[in-house]
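Taken together, the values in this text are just the output of simple stated rules run on the coordinates, not laboratory data. Since we're looking at a predicted model, the values are computed, not measured. Cβ atoms are built from the backbone, for glycine too; each structure is taken alone.
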Structure 1
Amino acid sequence: MQIDAIMIKEQDNVATALRDIEPKEEITVGMGEEAKPFIVQEFISYGHKFSVKDIALGENILKYGEVIGRATKEIRAGAHAHIHNIESLRGRGDLETGES
């Protein structure tokens with residue numbers, strides 16, 4: 001079975017394309033030993049992320065089971081998830097980290 005995109009952890013809300021994916025194309029998203037069908041809504045370039053569920057404005061973006069950013073607008077399931085709708089939370093000096 002060909003895997004077209006991967007998710008690392010079950011709680012992730014984005015997957016990463018392993019090839020260019022066309023709009024409305026039915027693909028297979030792999031996670032560990034599991035593989036699930038999915039339909040993307042827009043063109044996704046190889047290596048780019050797309051949402052695997054609806055993500056609300058301000059919701060954390062989860063990849064590798066870790067928060068990698070925050071949605072700057074609503075992201076529909078199957079939509080491209082990139083710098084146009086996600087802000088990075090890593091390396092920012094203006095956010096509280098709770099670390100001393």
Structure 2
Amino acid sequence: MVVAEATYRVTREFPPDERWGLVSQMRRAAVSIGSNIAEGCGRSTNPQFVAFLQIAMGSASELEYQARLSLRLNLSSGELLNDLITKITSAKGMLGKLTATQRG
């Protein structure tokens with residue numbers, strides 16, 4: 001949720017012409033991270049859980065790219081975007097560790 005909250009805060013500052021572009025893409029990717037973790041938790045087997053963790057990792061990687069692109073395009077505060085990138089990197093590390101422990 002930390003990543004999704006930060007994404008919403010950052011994208012509020014984007015120019016209006018990005019509303020249906022990067023704003024929409026980034027918000028969907030951010031929400032997808034937590035949603036896939038939650039859905040995976042509700043599955044009955046570890047392999048299913050791991051599959052959803054991998055989807056969450058893909059969404060986190062997508063969001064990281066979009067945040068870095070937004071930084072290069074100066075679409076929002078550099079400080080906010082760098083903070084978001086740090087949060088995404090941390091989340092990816094936690095996802096990687098969780099995935100490794102679930103695989104056994």
Note to self: With distance in nm of label points 7 Å out along Cα→Cβ at positions 18 and 42 as the yardstick, tell me which of 1, 2 scores highest.
What the structure shows: 2
Margin query: Comparing relative contact order in percent (Cα under 8 Å, 6 or more apart) across 1, 2, which structure shows the greatest value?
Written below: 2
Check: Here helix-only ellipticity at 222 nm (-39500 (n - 2.57) for each DSSP H run of 4 or more, over all residues; to 500) was calculated and came to 0; which of the structures 1, 2 was it taken from?
Finding: 1
